[in-house]
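Student: Listed after this line are the structures, all set down as structure tokens.
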Structure 1
């Protein structure tokens with residue numbers, strides 16, 4: 001099958017998903033990538049037949065409100081024109097299928113409006129500022145900024161909605177996002193759960209179990225405010241330490257998956273606190289390394305973590321979360337039992353091999369329609 005892939009994603013779970021799709025599909029299919037930036041994620045280039053890079057850059061010379069206006073104009077007008085050109089280029093090459101991922105500037109991308117080739121949109125998440133209560137407009141903003149924010153958010157929501165509804169088919173990684181697609185886009189989405197690379201993410205059998213692991217940005221979306229409250233409640237536990245991984249200042253950066261697997265394996269637990277997490281790859285990776293996960297009972301976490309079997313699903317209560325960390329720290333045999341079950345759970349249900357098999361079956365059916 002000849003497949004075109006479009007993506008304009010930042011590094012993170014969504015880009016890892018693209019990498020695993022490209023890696024797995026390249027064994028049986030011919031893949032071309034359409035994007036705005038060079039492909040630097042791992043060795044993705046080696047799995048692609050051709051890469052088509054288009055120019056679209058947001059200027060850095062402006063600052064403050066002027067920059068915001070410039071960026072919004074580019075997102076609403078200029079970006080749409082580039083997407084239209086990409087769609088035309090794809091259609092001319094007569095692909096069997098187009099796999100479309102999100103665009104970091106609009107969420108669901110404009111290209112979906114213009115493609116004539118059979119296409120499927122991988123919806124990683126919906127436009128959060130349109131649907132998440134905790135991201136509501138700050139009422140303390142000056143009036144002109146508040147009005148501008150209201151207007152642009154309304155425009156962005158409409159752009160995201162029209163783009164997504166233009167997709168011929170939608171797939172997503174969790175029932176949670178599929179339900180949102182049904183509620184807000186009024187379209188059905190097929191759920192294909194993601195996986196973990198169990199050849200890399202596995203128990204290193206060198207456990208010290210002395211630290212709690214947090215992975216993610218220091219923001220509300222990732223639940224960093226909750227993390228700080230949990231950590232504060234356990235500040236008197238001198239033998240327990242904490243490790244933060246991410247790219248914000250003060251966080252530890254891990255480039256190698258093998259090194260990341262060791263950090264997972266040696267952790268007491270992974271603390272997953274993202275608000276309305278679309279899926280949660282880090283939870284799968286930790287469990288694959290036989291490390292239990294303590295997570296808020298929200299979003300995709302509820303589809304991968306088995307409460308009291310591979311970890312714990314709890315309300316967003318710092319006290320409840322801290323209590324479970326103390327429990328695991330005082331009961332390492334329980335921690336190991338949960339970890340063993342977590343590793344088996346991922347191996348049985350959530351590997352990238354299983355994901356690619358399910359994705360190919362879906363594509364085969366779609367192409368034959």
Structure 2
């Protein structure tokens with residue numbers, strides 16, 4: 001690909017020396033591109049690489065609390081809402097953590113049987129009643145997945161909660177990771193039942209407003225439960241604010257929004273991906289190494305990402321087209337390459353000096 005040549009140039013000693021001159025510049029609301037000085041080559045290379053991706057809509061980089069790169073592509077701008085797809089699962093996880101902190105849910109070890117007595121009655125559902133909140137957070141409920149080949153029948157069903165709970169048990173709860181959006185939708189239903197508010201209203205009150213923005217409404221199931229784990233709408237700046245909140249261990253302007261203990265638990269590997277050995281899963285966050293750095297990321301279909309690299313005090317956000325296309329898998333690979341080679345590695349080189 002044409003942008004790989006800049007990647008190789010970034011590895012030269014002379015270019016890394018130039019990175020020392022980096023001066024972060026805060027970007028004010030409404031700007032559509034980075035205010036970083038043109039003398040920072042790797043920022044220019046990352047921005048140019050992004051411009052070559054037909055599916056990419058935005059690329060934002062925050063380092064040490066300052067936005068050092070902000071670009072929008074293919075007709076998008078700072079105010080454009082992005083469907084963050086399954087990156088929503090990381091937000092749902094945060095809401096569960098807040099609900100536990102406020103006493104709406106007892107703990108992650110609480111079995112879900114008490115929340116769904118109308119569906120899980122009877123001896124045949126004994127194993128399902130033992131599923132815990134933590135099992136849902138870590139994709140280890142043991143329920144047959146509602147994602148992939150089963151997704152269409154699930155979202156076309158008359159009752160998403162009942163449909164998800166009525167899936168057969170395929171493994172002992174808490175033992176095996178099987179990715180399923182039905183798990184996080186059950187968490188949304190639990191939030192609705194325990195807080196006395198819709199998931200959107202709860203998120204608005206305890207998450208969005210404290211961070212200084214209003215959260216757009218997103219789709220609901222036939223019973224009015226907001227979709228848990230998919231189709232949430234956020235601007236890239238709002239995604240960045242969420243990432244910064246987790247990087248700052250749950251604090252925003254001296255207010256503790258999410259507990260530090262919850263963030264630690266979210267970033268602890270609780271499950272192993274059954275697709276890639278190097279990828280693990282916490283509470284709604286994926287975990288792997290990129291550029292030699294431990295990286296935690298919210299991941300949505302098609303290229304919606306919030307990458308957190310705590311050792312570098314770094315957040316990277318991308319949004320992309322979520323349309324089904326043969327280019328999707330290639331696009332994901334190029335995003336990972338861009339983030340690893342044109343952002344993480346150069347910043348790590350500067351941070352080490």
Structure 3
């Protein structure tokens with residue numbers, strides 16, 4: 001198997017050379033049966049640059065990422081726009097075939113929208129192709145995404161063994177260096193302090209259309225909507241997010257001007273913090289508690305539940321946890337701990353240290 005096994009010393013040119021050699025198998029979405037790929041791994045979505053960006057720019061103008069990786073397929077230039085993994089994190093035993101089937105054939109139902117289970121990639125494409133994730137004009141948004149995939153996209157993959165840390169590590173280095181348009185986690189172009197770029201336009205557009213679609217289709221008890229209301233907040237809300245609450249005494253930090261917000265197991269605390277208004281800036285202390293039990297998570301080795309930093313909450317959790325192997329961003333370390341301990345929600349308590 002062609003496991004890339006990248007490290008922090010890898011360069012963009014190194015990655016491009018490796019991908020040129022190892023991206024050998026692809027399919028056009030919705031053409032024929034999916035191949036049986038019973039391995040875990042990483043998959044790569046490419047888009048025809050000559051018509052793709054124009055098709056996605058009906059509502060907001062979107063352009064290529066500067067220096068993006070591309071492949072020439074049958075004489076046509078295709079740009080890399082999204083990278084995903086199979087068989088990692090909450091995906092359990094899923095294979096590359098399972099993940100491609102999910103992206104390609106999933107339906108845009110009220111249940112998928114309201115419960116936050118619609119494929120992130122389909123969500124992103126639908127947000128550019130329509131003003132609603134279900135309702136289109138001449139075609140439904142689901143049909144528009146299907147047609148767009150079939151006409152403009154090609155998906156490649158690399159098979160890996162049953163080594164989840166290697167898959168996750170390679171994905172992180174690939175996204176961090178290649179900065180695909182539709183990836184947010186690990187992508188410097190999505191960071192709150194990044195300059196204006198196409199990924200930020202995508203992020204804002206997806207959040208807006210997702211929020212308006214939820215508002216339209218997910219009213220509790222609405223006709224035809226079987227919604228688990230406890231899961232509505234699994235879906236990233238429209239930015240900014242006004243979910244910060246004043247913490248007077250629940251934190252073990254004696255400072256009484258603390259603010260808290262909730263993060264779910266399938267969310268990045270860095271992304272939620274970036275969308276949350278009213279958080280103190282550094283220097284700050286951070287404490288994390290299981291919403292149900294009150295147990296502290298992300299605790300220092302000496303048992304101290306408080307983490308201190310001079311940065312913003314978002315910047316702190318995007319930074320790597322350098323003492324761990326493999327080196328992962330702090331948000332992912334917390335997410336892995338929540339998964340391992342079966343913690344569904346945590347409260348992040350932020351206190352100014354001045």
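Every number in this text was worked out from the coordinates using simple rules, so none of it is lab data. In this text the structure is predicted, and so the values were computed from the model without any measurement. Cβ atoms are built from the backbone, for glycine too; each structure is taken alone.
Student: Compute relative contact order in percent (Cα under 8 Å, 6 or more apart) for each of 1, 2, 3 and report the one that scores greatest. Provide the component values of the computation, followed by the final result.
Tutor: On the way: 1: 14; 2: 21; 3: 17.
Biggest value here belongs to 2.
Student: If distance in nm of label points 7 Å out along Cα→Cβ at positions 74 and 202 computes to 3.4, which of 1, 2, 3 did it come from?
Tutor: 2
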